[in-house]
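In what follows, structures are represented as structure tokens.
What follows draws every value from the coordinates through simple rules; no lab data is involved. Because the structure is predicted, anything quoted here is derived from the model rather than measured. Cβ atoms are built from the backbone, for glycine too; each structure is taken alone.
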Structure P
């Protein structure tokens with residue numbers, strides 16, 4: 001199998017990697033806000049339930065969570081998830097929503113109480129305080145942590161192969177076993193490096209654009 005043929009095969013497989021990446025972000029970023037709000041609420045039952053949920057998700061491997069989402073509904077309720085990609089997406093979205101929620105919570109908790117008091121003195125309501133003063137500063141504070149998690153997501157997409165999704169790693173393994181060549185496995189690293197490189201450049205640009213926010 002030629003270098004070009006392997007490249008085409010891996011490019012075709014990358015649609016699952018890229019699709020899983022972007023759809024996970026699309027779901028996990030807003031869902032993380034909901035989890036964060038529940039974790040920070042003063043209503044203790046919701047706070048304790050959310051805290052337990054966060055503990056479970058953070059304390060178990062993502063690979064195990066993918067397996068649970070794919071197999072457990074069928075074992076318990078007799079209604080298995082037939083779409084493997086959907087099962088992986090659900091597991092990824094839940095996992096990363098929890099981690100994003102903790103990043104959001106850390107950013108919000110780091111805001112000085114004086115910021116809120118100053119806004120109150122200026123006659124700003126809660127919505128104005130959060131949207132005009134707190135939110136821009138929180139976004140700047142959490143950008144480095146968020147960028148690290150998002151870059152990690154690129155590499156974690158390879159875990160979807162545990163339920164047989166034909167992403168880049170699985171495709172490379174198939175080529176290796178079929179054509180008895182080993183180099184395609186190593187070649188997959190180029191694809192991940194390219195994606196991470198693009199994200200790294202983007203987040204560096206984003207951090208520079210937000211330099212005018214001073215916390």
Structure Q
């Protein structure tokens with residue numbers, strides 16, 4: 001398979017030095033790259049800014065903003081068999097980016113935020129024979145929110161986890177199908193979870209898509 005994997009956070013700049021982001025380490029996505037390369041797959045990694053070095057054996061594209069992530073994914077997805085979207089996309093950006101650096105005045109400032117692009121939903125509209133595995137990190141009404149994301153983004157399955165995964169070496173995930181069934185539950189190191197998830201994709205999701213061609 002040729003697999004597109006997104007990993008790490010995105011940043012949305014307030015001015016030239018300050019930005020909105022999140023605490024994603026990128027470790028889950030990088031573990032999936034390791035597992036996929038070890039299994040002999042061709043991997044294209046689109047990564048936000050993280051402290052880790054990209055795994056050997058993959059094609060790497062570095063991005064910062066959600067728009068940069070979108071542009072790369074729209075460019076790369078058509079030549080891939082599927083995408084595993086672990087990137088923690090910043091959901092909002094300042095409506096206007098200030099040139100230079102905002103100077104402190106001792107007074108409050110107000111930021112007007114607008115939603116960023118829904119990259120995975122856009123990939124879902126061009127899916128055709130390809131498969132899509134999404135991630136949902138939820139803290140409130142997790143299953144319902146995960147299923148809403150699965151349907152909005154046209155995913156073949158969605159990986160549900162919670163906020164304890166952020167920055168952790170371990171993860172506990174539930175894989176949900178489009179019919180809201182639990183396909184699998186994996187727990188352990190992120191590397192172990194990545195290997196189990198990749199086996200599921202190989203044996204079930206990719207196999208089903210290949211037979212449907």
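Quick notes
- At a computed 11.8 (mean count of other Cβ atoms within 10 Å over residues 108-115), which of P, Q: P
- For 7.3 (distance in nm of label points 7 Å out along Cα→Cβ at positions 132 and 180, calculated) the corresponding structure among P, Q: P
- Cα Rg over 2.2 N^0.38 Å, for residues 44-91 alone - structure with the largest value, from P, Q: P
- When distance in nm of label points 7 Å out along Cα→Cβ at positions 12 and 116 is computed for each of P, Q, the largest belongs to: P
- For the structures shown (P, Q), distance in nm of label points 7 Å out along Cα→Cβ at positions 68 and 164 is largest in Q.
- Ranked by distance in nm of label points 7 Å out along Cα→Cβ at positions 4 and 204, structures P, Q are led by P, which has the greatest value.
- When mean count of other Cβ atoms within 10 Å over residues 36-43 is computed for each of P, Q, the largest belongs to: Q
- Which entry (P, Q) yields the derived value 33 for percent of Cα pairs over 26 Å apart: Q
- Which of P, Q yields 58 [percent of Cα pairs over 17 Å apart, for residues 124-171 alone, calculated]: P
- Structure from which -8500 was derived, helix-only ellipticity at 222 nm (-39500 (n - 2.57) for each DSSP H run of 4 or more, over all residues; to 500), options P, Q: Q
- Which of P, Q yields 28 [relative contact order in percent (Cα under 8 Å, 6 or more apart), calculated]: P
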